[in-house]
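Some structures are shown below for you to check.
Computed from the coordinates by the stated procedures, all read-outs in this text should not be read as laboratory data. None of the values given here were measured: they were computed from a predicted structure. Cβ atoms are built from the backbone, for glycine too; each structure is taken alone.
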Structure 1
């Protein structure tokens, strides 16, 4: 027989990115990116910054889940995760072309902005 599964889309995307050894994973969301304690969008984060934002209570709910998924992707070998607004026109193409949109998360070389 069959079963019913409730699958988190972020975790499914992570599993695919890791399995396909993707260099970059892009999460499109309804906000501009990861926001800091002052409400400003953070342009780049290190993996350790993600943990700090969660533990300090700055990132909660859906963004906490996205940061946890980003952490899983990077720990699984994905070099970069971008959390960006899904409503932005040609957003994915612009990100792939190198434009800085949303929040870029990498293992350690980025600086907290």
Structure 2
């Protein structure tokens, strides 16, 4: 989700983590932020199970394109884990050589 509304971005800037290029909203403040976004015609989709949006790739293999399109990335047990934005990003990651998380014998976690 890109922000083209400078006033809205300014209102939510305190939640923005510039190092990871994402917003991090505390649980207790989520409803208020969600409402503000809804009023600006941004529709959030809350996802309880992120596993279908996760892909993995062995460490030390080419993954720049996957990393660029991921929302979160972490390394564990010799693998790079990527949380992708949507189903289209998952498909692109698979085409770039990633494996669906659910197809490997690994636990999901940071």
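So here's what we get for this one:
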| read-out | value |
| --- | --- |
| Value 0.45, calculated as FRET efficiency 1/(1 + (r/R0)^6) of positions 37 and 61 (r between Cβ atoms, R0 = 35 Å, to 0.05), assigned to which of 1, 2 | 2 |
| At a computed 12.2 (mean count of other Cβ atoms within 10 Å over residues 29-36), which of 1, 2 | 2 |
| With Cα Rg over 2.2 N^0.38 Å derived as 1.19, matching label from 1, 2 | 2 |
| For helix-only ellipticity at 222 nm (-39500 (n - 2.57) for each DSSP H run of 4 or more, over all residues; to 500) computed as -10500, the structure of 1, 2 it came from | 1 |
| Highest-scoring label, criterion being distance in nm of label points 7 Å out along Cα→Cβ at positions 69 and 93, among 1, 2 | 1 |
| Comparison of 1, 2 - label where relative contact order in percent (Cα under 8 Å, 6 or more apart) is highest | 1 |
| Among 1, 2, which structure scores highest (criterion: distance in nm of label points 7 Å out along Cα→Cβ at positions 77 and 101) | 1 |
| Highest-scoring label, criterion being distance in nm of label points 7 Å out along Cα→Cβ at positions 5 and 85, among 1, 2 | 1 |
